[in-house]
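Since every read-out is calculated from the coordinates, none of them should be taken as a lab result. All values reported here derive from a predicted model rather than from experimental measurement. Cβ atoms are built from the backbone, for glycine too; each structure is taken alone.
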Structure 1
Amino acid sequence: MERELVKREERFRSLVQYSHEMIGIVDENGKINYLSPSFERILGYDTESMIGINAFEIIHPDDADFAMEKLTEVLHHPETPIKSELRVKHENGDYMVCELVSTNLLNKPSVNGVAINFRDITSQKKSFEIIQHMAFHDEITQLINKPRLSQLVTHEIQSSSQSSRFSLLFMDLDNFKYVNDSLGHHIGDMLLKEVAILLIDQVGERGHVSRIGGDEFVIFLQSTNPETVALETAQNIISLFKKPFHINNYQLYMSTSIGIVVYPDGGEDFDTLLKNADMAMYSAKNSGKNTFRIFDHKIKKINERLFRLQNDLRTALTKDEFVLHYQPRICSGDQKIVGVEALIRWNHPTLGMIPPSEFITIAEDSGLIVELGEWILETACKQLVEWENSESPPLTMSINFSTIQFLQVNLHENVKEIIEKYNVNPKNIEVEVTESAIIDQDLGIQENISKLKELGIQIAIDDFGTGYSSLMYIKRFSADTIKIDRSFVMNLEEDTTDIVLAIINLAKALELNVVAEGVETLEQFNKLKEMDCNEVQGYYFSKPLPCEEIEKQFLLKTR
């Protein structure tokens with residue numbers, strides 16, 4: 001019997017000595033009475049020298065109160081194992097995270113103390129923290145991500161009183177896609193990091209900055225006066241974006257559009273708040289970008305209408321809901337009609353007549369602009385032939401092309417096919433291209449414009465004076481017409497007379513036709529006539545008219 005007890009004791013000693021877990025015994029005050037040999041192997045301490053020392057001396061100071069609470073709990077629950085997690089000091093001064101299982105065995109004469117099993121979980125803890133960080137932080141910027149932002153906002157909503165208010169700022173970088181497409185995603189990623197740093201510096205301790213995807217950032221601001229603070233922050237951010245970002249050897253000028261929503265006026269849960277902030281941001285973009293908008297129900301109605309138009313636009317062509325209106329171009333000399341500009345309208349079955357300003361951008365974003373552009377060209381060519389066959393006066397049919405259309409590889413083939421289908425003289429077709437499109441460096445745009453010229457089609461530079469084109473671009477594309485932007489004509493009686501005269505003289509020197517858009521008063525027309533502007537177009541003579549009306553007012557009466 002005695003031999004069996006000796007064997008058991010030896011077996012126990014071996015298990016304790018070679019265990020990967022540390023075993024210790026402390027009294028009710030935390031004084032160490034026993035440490036297993038593995039304690040020295042894992043934490044580096046000489047076990048004999050540790051006997052009599054209070055265990056709290058090797059507990060992290062920040063964990064001391066928690067450790068005392070756990071010891072008290074253990075003392076009140078004899079023989080009940082109680083788990084805890086503490087940082088324990090290594091002999092070299094580092095701290096290791098240990099999982100402790102403590103059992104009150106003070107009533108056991110063989111132990112007469114609190115038995116503690118220590119297990120080193122430092123590596124597991126670090127791995128868990130890394131996984132947690134990855135789960136709740138953006139990989140590129142290291143900002144918190146959308147799930148973590150949702151947690152923070154939801155917690156604030158659930159724990160706050162009804163008088164508590166905060167705001168979300170939804171940011172989108174304007175034209176960020178061009179950075180990725182032209183300079184590469186690595187430059188785009190570096191730019192995102194710089195933006196993150198700028199936002200963190202701006203927000204400071206007042207809230208949280210999150211990147212929720214792509215080039216979209218959300219700022220969560222907590223304040224007793226959230227609307228004022230949000231507006232000030234948005235204004236400051238827009239001002240900071242006026243300075244260029246220096247990325248590698250590039251100097252990038254960026255802008256941002258910001259949507260603001262305030263809790264609880266703008267929503268009572270995270271998803272609603274984020275959706276409404278997103279709406280406000282798109283309202284800022286539609287207002288010309290580089291600005292901010294605060295969400296209200298007017299914006300909500302606008303976006304609900306926008307959403308409806310996005311859905312309905314996809315079937316509008318097949319349902320034959322589009323029509324063309326025509327605005328006359330008038331010769332300044334004899335005030336006779338010399339051409340028309342074809343302008344699309346959407347005759348929506350329930351919303352009525354919708355101007356292009358409401359749906360062209362939607363068509364461009366969705367890719368429908370190519371199909372829509374072909375419909376405009378075909379409808380206009382068909383109408384031009386009908387007028388020519390009815391012995392109307394000779395007309396130039398002016399048609400607007402989107403920049404996206406100029407990016408189509410087969411553009412000139414499609415145009416040629418439509419012209420030949422209706423046997424239209426290409427010299428009577430004028431394609432309007434915006435000034436920004438002709439200075440675009442995309443070779444596809446340049447090539448398509450050149451091929452349209454080869455077909456015999458005339459090229460008009462629209463909105464002239466609003467961009468940065470040079471004589472080189474005008475000569476390169478052999479433009480036939482310059483159209484003076486309406487913004488200059490509108491202020492003709494104030495401070496743009498010299499600019500308009502300079503454009504007209506430039507056109508004359510280059511032997512180009514010049515058309516003034518947006519003529520609305522007799523005074524404007526008389527001034528343009530004095531300046532020898534070839535043609536005028538605007539509400540002074542006529543708004544865009546349906547086919548029947550323009551025939552009645554301008555074409556049939558000239559026979």
Structure 2
Amino acid sequence: MKIGLLQLNSTIGDFPGNVAKLLDGYRRACAAGAEFVVAPETFLCGYPARDLLLRADFVEANLAALDKVAAQIGNVPLCVGFVDKNPDRPGRPLHNSAAVLHAGKIVWRQHKTLLPSYDVFEEDRYFEPAEQVRPLEFAGHKLGITICEDIWNDEDFWPHRLYRRDPVKELIGQGAEIIINISASPWHLGKERTRLAMLRRVAADERVPVVQVNLVGGNDELIFDGHSVVLNSAGELVALGKSFQEDVIVADTDAPGTRASIEWPCAESQLVEALALGLRDYVRKCGFNSVLLGLSGGIDSALTAALAARALGPEQVLGVAMPGPYSSDASLTDARQLAQNLGVRFEVLPINSAFDALTRELAAVFAGRAPDVTEENIQSRLRGLILMALSNKFGALVLTTGNKSELAVGYCTLYGDMCGALAVIGDLFKTQVYKLARWINGQHPVIPENCFVKPPSAELRPNQTDQDTLPPYETLDGILELYLERNLSKQEIIQLGYDPHTVSDVINKVTFSEFKRRQAAPVLKVSPRAFGMGRRIPIAQRFRAGQP
């Protein structure tokens with residue numbers, strides 16, 4: 001069967017836009033010879049809609065959009081994801097559903113069975129699972145239609161399964177000849193490889209073709225990579241959708257494929273594509289066109305600016321240098337050179353006079369107390385004030401430039417360098433920032449060499465470096481990766497060779513910085529465990545790692 005896959009980018013709540021995009025993709029697939037067309041999970045309302053699903057008018061608009069699409073569908077069926085009402089009680093009010101539209105009507109519905117409630121997922125909050133699954137009979141074929149997580153529970157692939165049911169096996173047991181999966185599977189580094197390996201195992205083990213259409217685009221913190229797949233019954237790859245781009249694919253499930261390993265792009269290439277997509281969609285889906293950010297002359301702001309220029313075009317990026325009393329001349333030179341290399345607009349707005357005025361105003365209140373982190377934070381907050389003023393005046397979103405290492409240990413200032421609408425590199429450790437910046441320069445040298453070689457510094461006091469406060473970033477990032485992403489205990493990390501005092505200090509910094517992260521800008525997620533919607537840690541708590 002020739003199946004069309006609509007790997008498209010939907011916007012949450014943009015029902016007219018999503019309908020128009022869906023119908024355009026449908027017509028293109030039909031023109032290319034598709035006999036059956038599929039579109040991603042909850043495409044009509046966007047994924048994840050979160051608590052918009054609690055609004056009756058939102059759900060009704062989604063159902064009206066489904067009716068509007070159905071009226072435009074001809075003899076080639078379209079399967080699309082939407083949100084359905086659940087008339088049964090007790091039970092949650094909604095279903096995460098797939099509808100098959102044919103000849104102007106909704107002819108078939110299937111609800112999602114497995115509802116993830118881990119990491120960034122919270123579907124159990126809104127949806128009632130399907131009690132049963134059944135194949136759809138069409139043109140002499142039995143099609144087993146599943147929704148995202150329904151295909152992620154194969155007992156031969158996963159050593160530890162989360163669910164007792166396996167909808168794929170239930171459908172195969174009822175004679176399904178093709179397994180179709182409509183998906184909104186968010187990306188993190190390496191996810192596309194795991195997903196394809198899992199789907200290949202399902203196809204080969206069950207000896208049926210497998211088709212998965214995946215969402216593409218950015219929605220808040222989440223980035224969807226596409227990589228839609230068609231596999232034949234031998235588990236051979238027949239077609240693979242583009243990465244981080246919209247794509248319309250038409251492929252025959254009976255066509256010969258390949259068992260050869262995919263030559264995936266390097267991690268740095270994928271990270272650049274993913275972060276650019278996430279940034280572009282965040283800005284545009286929020287109704288903005290341009291961004292601005294502080295350019296300190298450091299590696300973090302340099303990488304953020306390079307990604308912004310790639311995502312939006314350099315003409316939509318404003319870099320602002322805000323030298324203060326302890327800023328070096330070299331930092332301003334590096335910031336200016338970066339802006340020139342990227343072709344972004346550049347302004348220099350010193351904070352010296354504002355800092356002097358504010359310290360004079362506070363002198364009487366602070367009498368008898370030595371300068372400390374207070375004065376450092378005042379400088380950072382003055383810079384945040386300037387960026388927010390420019391944002392208000394010119395309608396551009398502010399990008400924060402902090403990395404995951406700093407955010408983890410609280411090496412950042414609330415209402416200062418944390419000001420902004422989006423943390424573009426907030427899921428990259430500092431060592432990853434250097435590596436990604438080097439890769440970008442390998443493609444086209446835009447970041448000044450001095451940004452790489454000078455000791456990292458906030459330049460908030462004389463001769464300051466990050467390592468006055470933090471261990472070397474190679475050590476810090478190693479501990480953070482083990483503690484945050486692998487959930488190792490304090491003692492387990494020490495047993496791997498890390499200094500006990502350093503481990504305790506790092507973990508304590510992570511614990512005591514939770515209140516800052518709760519107020520941080522949304523972070524584009526590119527790792528299995530990012531700060532933000534997928535990490536739920538209480539702020540007021542007394543658990544200490546390593547305590548009995």
Given a value of 0.9 for distance in nm of label points 7 Å out along Cα→Cβ at positions 203 and 219, point me to the structure among 1, 2 it was derived from.
1
Read-out P(r) over Cα pairs in 5 Å bins from 0, in percent, for residues 51-194 alone, computed value 2, 7, 10, 12, 11, 10, 10, 10, 8, 7, 5, 3, 2, 1, 1, 0, structure in 1, 2:
1
Match the computed value 25.6, 87 of Rg and Dmax of the Cα atoms in Å to one of the structures 1, 2, and report its label.
2
Thinking of 1, 2, which structure, once relative contact order in percent (Cα under 8 Å, 6 or more apart) is computed, gives back 8?
1
One of 1, 2 was used to calculate FRET efficiency 1/(1 + (r/R0)^6) of positions 155 and 243 (r between Cβ atoms, R0 = 35 Å, to 0.05), giving 0.75; which?
2
State the single structure among 1, 2 that was used to calculate helix-only ellipticity at 222 nm (-39500 (n - 2.57) for each DSSP H run of 4 or more, over all residues; to 500), giving -11000.
2
